[in-house]
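Asks: Multiple structures follow.
Only the coordinates and a few stated rules stand behind these numbers; no lab work does. Model, not experiment: these values are computed from the prediction. Cβ atoms are built from the backbone, for glycine too; each structure is taken alone.
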Structure 1
Amino acid sequence: MKTVERITKETNIRVELTLEGSGQSAISTGIGFFDHMLEAFSKHSQIDLTLTCQGDTYIDFHHSVEDVGIVLGQALKAAIYPIEKVERYGNAVVVMDEAAVECDLDLSNRAYLVYEVDAEGKVGEFDVELAEEFFRAVVQNAALSAHIIARRGRNKHHLLEAAFKAFAVALRRALVKNERAGIPSTKGVL
């Protein structure tokens, strides 16, 4: 289990995660839709996740969502690296009714995000644009390369939930044990 905490003037966050879990979660950010997305991430990645965030949500949700991404990314990086004997690459397409979102992921120890999910507005009180901020923070702090691309869809809830689930499944697949892989890089280090 890896534990990371971050306390700023804007947020107080604690994350505990176990990579080889069963998808159990206890999430409390004060942002209902975001909690739902993080629970879906935990369930479909099979990462056990306990996450609390007390943030300045009276201003808006931006600080909380981005900072949760930072802390979750830091916890993932601490749990994943140094990397060996795993597949390294993972991908998934998740379908939710009319929406289909793909995530291609590399445990590269280099941060890069391509995010092409065209949705605007809100889901409940959650600003849709914050999903990209979350994924950028996770990717930068976990040192992952991820391409999250909507293939189709109109419903904002479906698009965002498919994005979180596709990211989760791609990560789970990248972390699959492969004893023959050794360090899965021609460089000999990741």
Structure 2
Amino acid sequence: MIIELATADDLATLLAFRQEAAAWLTELGSDQWSRPYPADRLLATIEAGTVFMVRDRGATAATITLTSEAEDGLWLSEELAEPSMFVNKLTVARTHAGRDLGGRMLDWASDRAHRSGASWLRLDAWTTNERLQRYYLHHGFQHVRTVTEGGAVNGGPRVSGWLAQRVARRDRGHGLADRTPAPVHISAA
């Protein structure tokens, strides 16, 4: 399997991934990703060079967004003073589920974060999705805190405020053939 930058041609695939993941999550009893993600916002992240695709013999198997930009209102200023990369929208196609591809992508993201100069790989997960939280804990993340107030809509409840982090480290054991450009060196906010 290879990992490479997403292009604008991947937009329809990414939107379909999101719908497929939302349907699967609904079957599990979660309301995560129940609202459609705006295509224009997704295209902007593709154009920013932060969306990556995993390809398996011509099929798109998974995606991950990795950025140095933290979502507003989640991380403390002291935490943002430490160089960090943030995982978003990690999604594995149901055709490739059950193979720990998500874990391999997190290891790839940790390696890329380390090579960019980051100390931490961080994420926020759906506040009520305990299964997802356990998944991240299983993959070396430590829970930092849960932010429940200050959501994007009128300052209401935040639905994705379970914060976790793990040390960014060199890791070539992920087994993904990396066809991405070298990461840009980052600094703290």
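Asks: Match the computed value 1.2 of distance in nm of label points 7 Å out along Cα→Cβ at positions 55 and 167 to one of the structures 1, 2, and report its label.
Replies: Only one of 1, 2 returns 1.2 for distance in nm of label points 7 Å out along Cα→Cβ at positions 55 and 167, namely 1.
Asks: Quick one: FRET efficiency 1/(1 + (r/R0)^6) of positions 95 and 159 (r between Cβ atoms, R0 = 30 Å, to 0.05) came out at 1.00 when computed from one of 1, 2, so which one is it?
Replies: 1
Asks: Suppose semi-axes √(5λ) of the Cα gyration tensor in Å, for residues 63-118 alone works out to 23, 18, 10; of 1, 2, which structure was it derived from?
Replies: Comparing all candidates, it corresponds to 1.
Asks: Ranked on FRET efficiency 1/(1 + (r/R0)^6) of positions 47 and 175 (r between Cβ atoms, R0 = 35 Å, to 0.05), which label among 1, 2 comes first with the largest value?
Replies: Between 1, 2, the highest calculated value is found for 1.
Asks: Oh, and also: Quick check: -11500 is what I get for helix-only ellipticity at 222 nm (-39500 (n - 2.57) for each DSSP H run of 4 or more, over all residues; to 500), calculated from one of 1, 2. Which structure matches?
Replies: 1
Asks: From 1, 2, which structure was Rg and Dmax of the Cα atoms in Å = 15.7, 45 calculated on?
Replies: Attributed to the structure labelled 2.
Asks: Comparing volume of the Cα convex hull per residue in Å³, for residues 87-126 alone across 1, 2, which structure shows the greatest value?
Replies: 1
Asks: If distance in nm of label points 7 Å out along Cα→Cβ at positions 71 and 103 comes out at 2.0 when worked out from the coordinates, which of 1, 2 was used?
Replies: Label of the originating structure: 1.
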